[in-house]
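Every read-out reported here was derived from the displayed coordinates using simple, explicitly stated rules and does not represent laboratory data. Given the structure is predicted, the values throughout are model-derived calculations rather than measurements. Cβ atoms are built from the backbone, for glycine too; each structure is taken alone.
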Structure I
C-alpha cells in the first residue's frame with residue numbers, strides 16, 4: 001500500500017514541529033515539508049505549482065503569522081493580509097489538486113471578547129471581538145468559513161480545530177514579544193541565575209487561563225483529522241464545523257507563576273503589581289464536543305512546564321536576544 005503523503009504547512013513553528021513529532025515514527029506516512037525559503041505561502045502561483053507536483057493526500061494547515069498583543073497592535077495589516085493569503089492559497093490549491101482531507105488550525109481568539117465561559121463552538125460570530133487582535137481573529141474565522149464553503153460546494157472534507165493557549169518546545173521566549181508562559185519562564189530563570197530576591201508579575205494574579213501542551217494539540221489534531229466522516233458530521237453542523245481543543249481546566253495566573261517557580265527552583269518571592277492590567281477575567285474552552293469525539297488532554301500542566309523548561313535549558317544559546 002502506498003504511503004500517505006502528508007503536507008505540514010508551517011512545520012518549523014511550535015505547532016507544526018509538534019505535528020512533525022507525531023508522525024516521525026510512522027512508517028506509513030511520507031511527510032512533506034517546505035521552509036519559507038523553499039515555498040512562499042503568500043505566492044499563489046508557487047503554492048498552486050507545489051500542490052500540482054507533490055500529489056498530497058492530507059494537509060495540516062499550521063502556517064500562520066502569529067504574535068502577542070504588542071505585535072498584533074503594531075502590525076494589524078500584516079496580520080490580516082498574510083493570514084488570509086496563506087490559508088486562501090493553501091485551501092484553494094489543495095482543492096484544485098484534488099486533496100480531499102485538510103485540517104485548518106485556528107485560535108481561541110475567534111470568540112467574542114465577552115463570550116460566556118466556558119466558550120463553546122456556538123459562540124462564534126455572536127459578539128464583538130477583542131480589539132487588539134481582531135484582524136488576526138477575522139483571518140482565522142475566514143479560514144473556518146473557507147473550509148466549510150469548499151465542503152458545501154465541492155464535497156471536500158476540510159476540518160478546523162481551535163486550540164486554547166499553547167506552550168511547549170519551539171515556543172517564542174523573546175523577552176518582550178512572547179506569551180505568558182515563555183515570558184514568565186525566562187524571567188524566573190534569569191532571576192534564579194542572578195540570585196534575585198523577587199520577581200514582579202503584572203496584575204493581581206487572579207485572572208484564570210487555560211493552557212495546553214503543544215504535543216497534546218498535535219495529538220488532538222491527528223485524532224480529529226482521522227475521525228470517520230459519519231462520526232465527525234454527527235458531532236458538528238455544516239456551518240459550525242470547528243472543534244475546540246483544550247484541557248477544559250484553567251488556573252489563576254498566580255497558580256501558574258507558583259508552578260513555574262517550583263519547576264525552575266527559584267527561591268525568591270513573587271510580587272504581583274496590581275497597578276498593571278489584568279486583562280479578561282477568564283478564558284476557558286468548552287471541550288465537550290472533542291470529548292464526545294473520543295479525545296482528551298493527557299499532559300498535566302506541571303509535567304508540561306517541566307518538559308518545556310528542559311527544552312529551554314537545552315536551547316538557551318540560540319534563544320538569546
Structure II
C-alpha cells in the first residue's frame with residue numbers, strides 16, 4: 001500500500017464509464033491522511049462502524065462494530081477502535097498485519113467517512129489501524145434514521161448467537177429484498193481493502209436464483225469498490241434490519257456488469273449493475289434500532305422493472 005492515487009482497476013472503470021476527468025479532480029482525496037480537525041470530531045461522536053477484513057482462513061467478511069461515542073479515537077494517522085467483532089463473528093480474532101477498510105456513518109445527518117489502512121493491533125477489545133486513506137463521501141442515498149440501542153438487546157449484555165451456513169438458503173432473502181441500506185466490502189491485492197455504503201429505495205437490491213444484484217447508482221466517480229472488483233472479485237456484504245435487529249453477513253464474489261443505459265431491468269441510469277455470488281452466510285443480530293421512522297434520501301432513483 002505504498003502507491004498513491006488511483007490503481008489500475010479504478011482507472012479501468014473510470015475510463016469505461018467515461019468519467020476519467022471527473023475522477024481526476026478528486027484524486028487528492030486519496031492522499032495519506034492526518035486524522036485531525038473535523039474528521040477526528042466526527043469519528044469521536046459515532047456509535048457505529050463497519051469493518052472489512054479477512055478472517056483467519058483468508059476469507060473476506062464485513063462486520064458491524066457497536067460502541068458508545070468515543071469508541072473511535074483518532075490521533076495522527078492512527079485510529080484506535082475500542083471494540084472488536086464479538087465471539088462468533090467471522091472477523092473475531094482477525095489477524096493483524098492485514099489491510100482493512102472501515103466506514104462510520106451518521107444516518108441522522110447523512111454523513112459518512114471511510115478509512116482504509118493496515119490493522120496493526122487486533123485483540124478481543126481493541127483494533128488499531130494505521131490509516132493510508134481517509135475521506136468523506138457525499139450524503140446521496142443515505143436514508144435518514146436515528147438509531148438507539150434496544151433496551152432488551154443492549155450491547156453490554158450477552159453476545160448474540162451467530163448461525164453459519166453455506167449459501168443456498170432463503171431465510172435471509174426477504175430481509176435483503178426489503179433493504180434500503182447495506183455495506184459492501186472489497187479488496188485489492190496490493191492497494192488494500194475498502195468498505196462502502198450502498199442505499200436506495202426498498203427493493204433496489206434483488207435476489208434471483210441465489211444471486212444478489214443491484215444497480216450501481218451515480219456517485220463520486222472514484223469507483224473505489226468497483227475498481228477493486230475489477231481486479232479481485234472477493235467481496236462481502238452486510239445487511240441490517242433496523243426494525244428487528246436482524247443482521248446478515250455474506251462472503252463471496254462480485255462482478256461488474258455493463259449494459260446500455262436504460263436497458264431493460266434496473267441499471268440506475270448508469271449502465272452498470274453489480275452481481276454478487278454468496279458462498280457463505282452468517283445470521284445474527286444487533287442492538288441498534290430506528291423505531292421504524294425513516295426518511296428516504298431525496299437522491300434515491302425510482303426503481304425500474
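A value of -13000 for helix-only ellipticity at 222 nm (-39500 (n - 2.57) for each DSSP H run of 4 or more, over all residues; to 500), calculated from one of I, II, originates in structure I. Tell me which of I, II gives 0.85 when you compute FRET efficiency 1/(1 + (r/R0)^6) of positions 29 and 53 (r between Cβ atoms, R0 = 25 Å, to 0.05). Going through each structure in turn, the value belongs to I. Tell me which structure, out of I, II, gives 31, 58, 10, 0 once P(r) over Cα pairs in 20 Å bins from 0, in percent is calculated. Of the structures listed, the value fits I.
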